[in-house]
Structure I
């Protein structure tokens, strides 16, 4: 499995998005019953690291898709559509031996 670290963030359109993991992110996510969030004005993706690499991979891709949708898609996708596309991409990448991790 090729594990690709995302701790340095990524580019979406002309913007750099930070990826935040750790106690502060986990506490915020838990309080809102989320595995992850994206914040367009702050250009930030927060993903919990409390449920293992598999969940991190799927959640990171979902939040990345949220950022792509906000920056590059007009009109925006419905959340259910975005979730389904993100899930499909996560599965396809995993089947190719690619997994996103926070290391």
Structure II
């Protein structure tokens, strides 16, 4: 008959097997990267293009069609954040996959 392991040992085995600590570090780094990308887009990149939109802030840029106001500035801000963040994640993932292939 197989002896059942104590709960704590099962929990530690779970953390080790599924690399939960690594996942936690990746999550924290992802949050930090998101903040960095948001700051880059909002504070450095988009202010360079605000004069082209003839508005004080890029996020307030809009197109008025009669009673309808299309807020394209905010959408472009979020789109640019997404593209830069996706690119950073792509580069990091590519490096990790390459390192794992070299170690295999």
Structure III
């Protein structure tokens, strides 16, 4: 990826490192799995898939089913990690397309 196509890479990577590896209520391994879209707890996988593929379809019920087990803070961290993973994949795809153009 050309550096000119991603002028915010350093800041984005700093935020990503904080979200995935920083202090939190959920384990960094769970956050990383949510970011990557696989490899985490099986009960979270359907929600992670939905966030990564069709975030607009996520419902209160999707979150509520897992909230009793994980709690608000863990759910927030997992959802943000999954959303950042989806965003990062789309950004990298777009930047790669610009590099080819």
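Here, each number is a calculation from the coordinates, and none is a lab measurement. Note that the coordinates shown come from a computational prediction; the quantities given were computed from them, not determined experimentally.
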Among the shown structures I, II, III, from which was the value 10.3, 28 of Rg and Dmax of the Cα atoms in Å, for residues 24-71 alone calculated? I
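Among the shown structures I, II, III, from which was the value 16, 44, 28, 11, 2 of P(r) over Cα pairs in 10 Å bins from 0, in percent calculated? Walk me through the intermediate numbers first.
Working: I: 16, 49, 33, 2; II: 12, 26, 21, 17, 12, 7, 3, 1; III: 16, 44, 28, 11, 2.
Only one of I, II, III returns 16, 44, 28, 11, 2 for P(r) over Cα pairs in 10 Å bins from 0, in percent, namely III.
Name the one structure among I, II, III that helix-only ellipticity at 222 nm (-39500 (n - 2.57) for each DSSP H run of 4 or more, over all residues; to 500) of -25500 was derived from.
Details: I: -15000; II: -23000; III: -25500.
Matching structure: III.
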